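In what follows, structures are represented as structure tokens.
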Structure P
Amino acid sequence: MSRYDFTAPRLFIDAPLMSGASVPLERDQANYLLNVLRLGEGGRILVFNGRDGEWLASLRASSRKAASLSIHELSRAQVPGCDLHFLFAPLKHARLDYMVQKAVEMGASCLAPVLTRRTQVSRVNLERMRANAIEAAEQCGILCIPDILEPSPLDRLLASWPATRRLIFCDEDESVADPIAALRAAIPEANPKLALIIGPEGGFDDAERKAIGRMESSVPLSLGPRILRADTAAVAALAVVQAAIGDWRG
């Protein structure tokens, strides 16, 4: 039996959650519950804020456009998320939306746009990224909302990279091998601090590949014999990392 309750609507609330609290809803949230889902007075909802766990709440409607939630009892305690940063070259809107949603579903704790020499999109709508991250967390029973960072040039990112965080980079020129075995051999420690970086369409250029490869914390990773689109590579790489050395291992 699933440990998640998918029968009740689930909503992210950016407010403290505790038994007995009353939390006013933003207008779009009230409209969603009252007019889209058509919940009535006392309707049952699960809420979370990324800090205080998941709570059972009930709807209190004051009009067709305004409502609040009464917080009742804790349904799931907050647990630490996976310490996995996901770094990526920005993509165009629809594909970036998809990639953000899938990264959240796969357990990324931080989303960091990185500007490389071949990046085709230099402007990133961080509010849109956050909205997609929240929607994915709401739909998939996730308790944590990832941090979302401002875009950073790759060279600046590498210059300040912390030695304690392993940087796995998907390198299309890496020899094809069993990726799970390769990661476990390269990163044998338990609960490592991890980051995964995906290049842009067209991949990293030679200078960028060499700069990443010179870092002591870097680990190259092959994603097999086929060339993958950036959004597909993101899902494949996150799955490999979680299966090999992440929280899929239990």
Structure Q
Amino acid sequence: MYDNRKVYRQQHHKQGLTAFEITVQETNLHIQADTDLSGPALQAVTRCREQIQTYIRQHPDFRTTLSPMAVSDTAPLIIQEMARAAREAQVGPMATVAGAVAEYTGRHLLSFSSEVVVENGGDIFIHSGTETVLTIFAGNSPFSLTTGIQISRQPGPFGICTSSGTFGHSQSFGKADAVMVMAGSCMLADAAATGLANQVTTGDDIAPTLETGKQISGIQGLVIIKDTQIGLWGELRLVKV
């Protein structure tokens, strides 16, 4: 994530929901739900990680490849969905892993809570009965922590994921300060954010990268930030925070 994690998470608290955190090895989730669901959340995270780690032990290329990878129909569902999202965005399947853990944990918690927000290193699974405003973190860009995106109430769960070439631990071949993607699948949003961020080196890359993103089936909205320039498309509205 980044040094501003605490501030970022405080700004994303939804009124009326209970916030709690779950940590399993390097996975740290900030979760909001109707009540504290630490137990079910811990079970979901542990199961996700075990399935992914087991598959990687059996198929090491799944962790290292930077290109889409075919998996068998007998692979765990989370592996199949990661591979499918990676194929849509033309990236390696591990580019979806943060979104995958957030999404599978969030889906599980919807059995216990009417509203759920799961944030995993800036990748967020959301099911909410109200509109959502998320603060943009974009490194040293003037838009960082001063600008947000407003999302109207959605009929079902969705994901908002962010990738950057100027901060954070994720590998990126670009220099975007932030690429945020909204999609019905958190895994797809994660994969697309990674792939599109790879394409942004200067502000001149924003417009063509937006056009590329529009062609990815399932993408509902995009924000791309490089220095003092910003591009926006889809079901998102910029707001001051």
Structure R
Amino acid sequence: MRFSYSQPYFIPFPGFFLRARACDTFVLLDRVQFPRGFTWLRRNRLKGKDGVLWLTVPIKRKGIGLVPIDQVRIYYGENWMRKHLLSIKHSYLHSPYFELIFPKLEKIYTKRPEKLLELNLSLLQFIREELGTKNNFVLQSEIKAGGKREGLILNIAEKLGADEVLLPSRARSHLNIEELERNGLRYLIFHYKPEVYPQLWGEFIKDLSALDILFNLGPAALPHLLKFQSDEVPAGGGRD
């Protein structure tokens, strides 16, 4: 059984969903510490007439301390939801699949969830469904896996009964991945290759939120991405 993992990012880029698709189970790390400083958990990029368009979800900072991701609450003291939706509408109104995507997105925003995790999970499921990828998301808290770094990955493998993990390409920068092999867990390295697709507003910008490819390609988004399927590179104990 193969698994992979990620923090539950806010409207992440297409590679997130391709890596999930390449696994039996994709674990969303909701019980790890919420990062200090910049994080993709509450920010991501789309494309507007002036180039990159950043969307940021405000959070309640008071008393946040060293809390896990699933405890972070959204701040509603400013009308950021309306600003997000207006920015998205202005940027993608003339995209081929605006009428398909925007009303569903608007419905998610208007629910006003209390926690950041709730919002991100709703958006992740929405994008997954629109891409047509399998529903294999599992929360870390559901399988009760703890630990840090290699210990967390090995614990997840034990809880799932998995014998192989698909690691993100940046894994070597923060993990001793040879430790996984020494503990009997095979691993592969996933490399995402962003390819050009039709976008509005000038030259192509890579690694935007997956919402961008959905607005522009709709049901053809996943078939397009699979034409340029990312390599799963054997590393250490990986498959040939």
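Just so you know, all these numbers are worked out from the coordinates, no wet-lab data involved. Keep in mind the model is a prediction, meaning the values are calculated, not measured. Cβ atoms are built from the backbone, for glycine too; each structure is taken alone.
Here distance in nm of label points 7 Å out along Cα→Cβ at positions 27 and 83 was calculated and came to 4.3; which of the structures P, Q, R was it taken from? Checking each candidate, the match is P.
Comparing Cα Rg over 2.2 N^0.38 Å across structures P, Q, R, the highest figure comes from P.
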